[in-house]
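The structures come next, written out as C-alpha cells.
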Structure I
Amino acid sequence: MMLRHSAGCLLMLLSTGCTLLPERPQRAAVHDFGPSPQGPGTAIAVDAPQWLQDNRIRYRLLYADPTEVRYYTLDRWIAPPSLLLARRLESIAAHGLQPRVQLLEFEQVFEAPGRAYVLVGLRVTAQLPGKPEPVAEQFLFKRPTATPDAAGAIAAFAELADELVRRIGGLLSGWAR
C-alpha cells in the first residue's frame, strides 16, 4: 500500500514537474534608432555623465515617485545613448568645426499613468576660427510617446534623434558662416 501511494505521488509530481520549474526568463530585445541616414561621415564626439553610460532604457514616474529612476527589463539599447547619438550625428557636415556634444538628459517621463514623453537634453559647443571662446548652445527636447511603454519610448527617441541631426546640422551651418 505504501509503495502504491509513493508511486502515485511520484507520478503526480512528474506530471506537474514542468509547471513547478521556473520558466526561462525572456531575453531583452535590443534596439537602436533605425538605419542611419547617409552623409559626409563627420565624427562628432558625444560625452555623457556616468549615469547615462549604459544601455538600459530609463524612465521616471513623475506622478508616483519623481526621484526614482526605473529601467525597462525586456528592452535595451544596443549601445549607450551617447554612442547611438554619435553614430546618428555622423550624417551631418561639421563645416570644418570640431563640435562636441554633451548629453545631459535621456529618459522617458510619465506625467500620469498612460501619458508619457521622452526627454533629451544636450549642449553643443564648438571653437570658431578666430574666436577666443567657444560658442555653445543648449537644447531640451520633449516628444510625446505614441504608447506609454518601451516601444513608444524607442519610437519617440528615434524620431527625436532625426530632429537632433537637423537642429545640430543647422546650428553648425550657422556657426560656420
Structure II
Amino acid sequence: MAELDTSGGGKHKGGKIRSKKASTRVDLTAMVDLAFLLITFFMYTTTLQKPKAMDLAMPDNSVKTQQLPIAASRSMTLLLGSHNKLEWYMGEAGKSAPTVDNYGKDGLRKALIENAKKVADTHNADEKLMEVVIKPSDKSTYENLVATLDEMSITNIKIYAIVPITQIEIDDLKKNNIY
C-alpha cells in the first residue's frame, strides 16, 4: 500500500510561502509476508524429501569365519558382466546351463520372480525362501550392482549375498562375450 504525504512544511510566521511537496512512502508489509511464505514453503518441501538409500549390512573382512553351505535346490547365482548383461543359473555351477540376461523388469526381475515361485512350489513351508548369490566381476559397473540390489528389494528376496567371483565363472562370462 502506498501513501501520499501532503502535509506542507512548517508553518512559520513571516517566512516565504513554500509549495507543498508530495512525498511517497511504500508499505512493504505485504512483500515481507510473501517472502516469508516462500521461504517456509521451500524449507518444508526440501525437508520432506527422504534420502533414497538401501541399508546393506556387510560382514567384517578382518574376522575369518566359515562359510555356510547353501542348498543348491533353492539357490540362484547371478554373475554380473559387462555391457549391462548378466548371467544366472540355478543350483551349482556347471550342473545347469547359465542364462544370459539383462537388467530390468523383463530380464532379471522376471527371472527372479519365476525362480522364486518354482522354489516355493517345490519345497515345504520351512524352506520356501530362495537364496541368491551375487557375484560381480571386475568388468561390471557399480550401477549394475545397485540395479541388482534394487531388484532384490522389488522382488522381496530376503536372503542374498555378495561374494567374490571365481576364475571358472569369469571363464564362463568370457565364453558368452560378457566379460
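Bear in mind these aren't lab numbers, they're just calculated from the coordinates by the rules spelled out. Everything quoted here is computed from the prediction, not taken from an experiment. Cβ atoms are built from the backbone, for glycine too; each structure is taken alone.
Quick one: mean count of other Cβ atoms within 10 Å over residues 61-68 came out at 6.1 when computed from one of I, II, so which one is it?
Checking each candidate, the match is II.
Rank structures I, II by relative contact order in percent (Cα under 8 Å, 6 or more apart) and report only the one at the top, that is, the highest.
I
To which of I, II does the computed value 12.9 (mean count of other Cβ atoms within 10 Å over residues 37-44) belong?
I
Given -0.43, -0.63, -1.13 as the derived value for log10 I(q)/I(0) by the Debye sum over Cα atoms at q = 0.09, 0.12, 0.18 Å⁻¹, which of the supplied structures I, II does it correspond to?
Traced to structure I.
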